[in-house]
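J.: Several structures are given next for inspection.
Coordinate-derived values only; no laboratory data. Given the structure is predicted, the values throughout are model-derived calculations rather than measurements. Cβ atoms are built from the backbone, for glycine too; each structure is taken alone.
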Structure P
Amino acid sequence: MAINVIDMKNEKEHLEETLNWIDTQIKNVNSEDEKLKIIIDGLRKQSRGKYNEELETKEKLYNITHKNLEKYMESKNKPYFGRVDFREYKGEEETFYIGKFGLGDMEKGDEKVIDWRAPLADLYYSGVSGETFYRSPQGIINGELNLKRKFLIEDGKLKDAFDEGINEIILQSADESENVLVDEFLKINLEQSANSKLKDVVATIQKEQNNIIRTEKNISLVVQGSAGSGKTTVALHRLAYLLYRYKGKIQGEDIVVVAPNKLFLNYISDVLPNLGIEKVKQVTFEKMCCQMLNLKSKVYTKDKKLSSIIENKKYSGVENTLESSRVRGSILYKNLIDRYIEYIEERDVNIDDIKIDNYILFNKEEICRLYSSDMKHLPINNRKHEIKRYFLLKIDDKINKIMDKIDFYYEYMIARLKKSMEDGPDRRRTLTGVYNERDKKKKDTKNRAIQAFECYFNRWSEIDTENLYEEFLNDKEVFDRIIKGNISNNIWNNIRQEVKENREKKVIDSDDLAPLCYLKFKIEGVSKKFKYKHIVVDEAQDYSAFQMIILKEISINDSMTIVGDLGQGIYYYKGITSWKNLIEDVFDSNAKYTQLEHSYRSTMEIIKFANKVLKLQKNNLKPAVPVLRHGKVPQVIEFKNNREFGDALDRIVEEVYSVGKKSIAVIGKTYDQCKKIREYLKKYSSYSWSLVRENDNNLSFENIIIPSYMTKGLEFDCSVIYNCSEENYGENELDRKILYVVLTRALHMEYIFYSGKKSKLIKNV
């Protein structure tokens, strides 16, 4: 027991009191809910489908009470996880309990539990004992923090409690040169087993994580986080914080989380609902682009392409594939499309006056000025809409002026007739004919003017985005004017050939989605349903600069949280290799950069092993700083055949199960290799193993076989790397990064198998 007996007794009594209060609230809300249901049912029958103000009010009240009920139900086994004792300047000391949800006693007008996102809760995460402050909507609140206490509560029972600064333990630091104090409460939480879903961590958010979570909304925040630093979790908790802080200004449907694949989306899917957050869109970049483009084509995903690259890395054609991907994801490619848009604009304003006979309704100079200057900020098709809308406001006046000219002409003719003919039947008959001719001409001219106007804008038609990209790639004039000298003929022909072959197969390469979206945005604009008030981009290092531009285009006020790890950039040939370049090139230097250096996932031994492989990348990244937990040193094991591998794997499974852990991942380099591993283990392992397929949505964490590139962001109690041989993991950049990824998945135990010559990447580790 970490705190003294008296304090523990008092805390247990307080917990029991809080749980009793919650039970009372649940009963009261249930009773209120039942009454409201009866009233609502009665009002619905009375209204018979018509609008009823009282019904609307009661339904809103029911929704509020039901949400409160959900909070109470969620809190009844663990109402809070922390406590702070704070004395405001010139005030009395007060005790505050911090929980996942704020719980208020409406009758007494006080808060039983403070929401973890509340300004005062910042003291729990980042406050230091003694004189300190926190920021509130009213300004800075100064005072003194006298106690910060953490609770281990399970099923409504207080198991233990820890006071910061007192209940800390001494561990040796990563470089073994000094001892460091660590948080025992955090250590206990980290020693738990891996789960099939990412969990919320509101009880154990660390200071460096808290600072990121509470960053203001309207900013592009770039976070470099080492493997296991909690960057994904931090990004998702940041969303929960923003929705709390900016309540009424931003809602769940205003936010999108962009993640690397379906498997990862499923892995993170429980975090936001567990934090009480609903309706946040969670999607892959490929899926979102297809929605924006309204495409039904099958996508050749980045994962499938990477798998193909790994399988065929020895063949000369792979270099062309890599270079083709790199070019299509580059700022250069975006700039060339911008020049192509300018070319389209030039061609698009090769136009005439809008006229009828010799009468000009709108001259081409005015049309060109509106198109090329006044409305240049609008997408091309929108300009045409706006020009037409603007002219519709003026067309009656323009037609009336033509009518005046016709009247003037006929008035002159009538005056001459009156002078030249004596009054009589002939003159009257002639004049009547002239009047009729004038009226007919005016009516006919007006109708033809409207037809000419509509016909003009029908001819000056909207541009079809779908065919533009093909023209961009294949038109000789476009090549001569825009492409030549910027991209080599060889690469350009490769890109053209790839797109042509994909089109014939009715497949679209994920590398072409950003250019297609960008063209659509410039021609048609961004639909409002795809504009977001905040965007989270996970595994951001795997996105090209062009893809990041697309995400920026759909972000309102550039409000984005971008998290990634350059050390895990397995799509290095097209992805981001420098956050500095991203900030300068995509965000015009208007972004905030920060780092998460500590790794909470793995034991110190596993992290130290992986860091030695990270250093081989020579990317000047600071290695992850391991904290808290010691464990078994990663084992490098040679095997002569797959029977030997299966036997050794069975022993590992038994060891993992014996210490109360359960999730084991055998990590193959590619999907094809994983299929072979499954066949080997069917023969030689006593345990059942599930193969994770590239399109799988769900993941059972017990005994799986998974490709290397699909493990990003995931974690396992034990990871087994299959065949880290010289042939399988060479010294090239891609293999260095893939190996670092797979070496940073394990929480507790790690085994690296090889057959033949050991990979040079681990030879001296």
Structure Q
Amino acid sequence: MATKKTTNFKKYLIWFWGIVLGGFTIIIFTFLFASWGYLGELPTFKDLENPESNLATEVISSDGVTIGKYAKENRTPVKFNELPDNLVNALIATEDERFYEHSGIDFRGTTRAVLKPGSGGASTITQQLARMLFTGEKSRNKFKRVLEKVKEWVVAIKLETQYTKHEIIAMYLNKYDFLNQAVGIRSAARIYFGKEPKDLVVEESAMLIGMLKNSSYYNPLRREALVKQRRNVVLLQMAKNEFITESEKINLQQLPLNVNYTPESHSDGYATYFRAHLQKMMRTWVRENPKPNGEQYNIFSDGLKIYVTIDSRMQKYAEEAVSEHMANLQEYFFNEQKRNKTAPFYDLDAGEIARSYERAKRSSERYRRLKAVGKSAKEIDKIFKTKTEMSVFTWKGDKDTIMSPMDSIKYYKYFLRSGLLSIEPQTGHIKAWVGGIDNKHFKYDAVAQQKRQVGSTFKPFVYATAINQLRMSPCDELPNTPYTIPKGKYGIPKDWMPENSDGKYGGMITLKDALAGSVNVISANLMDKVTPENVVRLAKAAGIETDIPANPSLALGAVELSLYEMVSAYSTFANKGLRVRPMIITRIEDKNGTVLKDFTPQTQEVLSEESAYVILDLLKGVTESGSGIRLRSTYSSAGKAATGFPYLFTNPIAGKTGTTQNQSDGWFMGIVPNLATGVWAGGEDRATHFAGISKGQGATMALPTWALFMKKCYEDKTLNISKEDFEKPEDLTINIDCIDKSDEEINTNTGGDIDF
């Protein structure tokens, strides 16, 4: 009997060990098969070294601020040393208490989860990372799920051999999708709390770590109560693991979430027009500068860093200045249009107005989409006449309304537009770029895309040619009498005899007073002396890129140019006659910080230093006694339409106003020693303008924006914008100390009305 029991015991023992050893053998061979790839493809060593991840390209300002991103996923990676301790502690306490004790798989936790369901998840942080990186979503098939789990273990072990624990934590937090365009911990911290990860406090870290369980379910924008409960569980775990005290836990659990939702979008934030222009530039750059393997860089997923010349502070001040002035000016325009039977147009008949609306319709994004899907003209016309829900721009914020697309086109025609560009003349660095009043609703960029007639702002190029070519002095006098360039000269078809905008003539006038008063007959006289060809040659060398016809009417600015060209060319005056090609990028780095390209200034001499200084002296006269006097005076003919007036500048400023026919365009170009800034304002259509000169001139349309911008820049002492005079050449031989004989005739324009 005893022998039989012993035999049975041995048999059971053999069976037991056979099952145990067989199980281990199956597990070992399953691991081996999985690691050899027989259970499905596994990542290679190279894949583990370079896990695929869509990284946002960052646009970083000259003062180190991220002003925008280009992204498929809004992800910007952080390194472990950029993570606060409270965030790492919350992660370990909640997701993997034994993280620093295992090598990718926590067998103790796995055994506990099998023997005691509901005691906690068995997946380590490394396993979760492996699943996110390589194994994807869980299968519904149980057998496949087992195989996926085995592969996940294998990948987790491989990850542990290739990366440090700190690197795994950083990779995990960089990879996780926190919803609402917040991919990765940096985007999550910025979007939910408006701060960098290193600045997160304990309760904020706990909320974000709580979302790791299921970000769709624990979405702070939709389920605040649930998210708070989950955050408090994380705080409980932190106290349990002695990362915080019991009293800290209790106090923190009482706090509200305090989410500061700050969405990040290409059409939101600062420098939106600039970033759109930069994106076009980068498309060209990536085509011409491939990766070492020949592939193109992808600005939406390769995590490049683009360091740009824009200063985030100056950009902010520029956008504020444009908004403040244009919102105010728009009220005056709206009021004026109440009395206009063809509002918002002047001098157009019904047919011309209809054609204007039709052109706007055909250039709209809605029209292009409808054409692309094959809609007929009749169908498109019906859609444009059908009322629908939409959000429209107002200066008090977007307004939800119901109107037809065609009505929205008519509505937007009432809005005056504006652009501002500011360049550091010595480096060519563009410091501020405002392409319009709102990038979401008005896509057309008034800095780079638009060309408008420049009016009197072109006159300095005529004067500069005369000074540089003929060595004329600001004190030289010319007769203020009608001047005619005869038919046939310079190829013109008939006699050309411009008129002074104020209709006043008589006597002799110095060049300085003539430019200050924007006297047209003097510009025509100078143009004839130096020839249109030479003026065009100088203007193009200074920075004008548009093909300009060598016509005498250039003397009055009868040419369409972009704001970008004008500010670029004016910068040459401020840089001692040296033209520096405008720069918007200083360098480009890849995701690892390797410099792919350093950009350097390109310069060429356009004017002698002496000639450049003399033209600056002439332009100073514009703000001292001419059409730019509003910068200094206490009287304004435009009243409160000149936003922020009086400005009371006392420092040297070289400037020039410009107003085109019928007040269609208002310009102001202003220069101080280390900053050249230009402003344009006007309607989308040239027939959209103020009826009178008081509000329609450049001194009212554009100059106030410049003044507001510069006042903000001067108030920010960290910017070091100069209030000094322009540097005088040591060997100045041209006389600039004129005896003023014409105060009574010229310096009567304290409101800035002589502007053409």
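J.: Tell me which of P, Q gives 143, 64, 54 when you compute Cα extents along the principal axes in Å.
T.: The read-out was computed on structure Q.
J.: Matching task: 1.00 is the computed value of FRET efficiency 1/(1 + (r/R0)^6) of positions 322 and 578 (r between Cβ atoms, R0 = 35 Å, to 0.05). Pick the structure from P, Q.
T.: Answer by label: P.
J.: P, Q: which one has distance in nm of label points 7 Å out along Cα→Cβ at positions 258 and 386, as calculated, at 4.9?
T.: Answer for the origin of the read-out: Q.
J.: Can I ask one more? Can you tell which of P, Q yields -15000 when helix-only ellipticity at 222 nm (-39500 (n - 2.57) for each DSSP H run of 4 or more, over all residues; to 500) is derived from it?
T.: P
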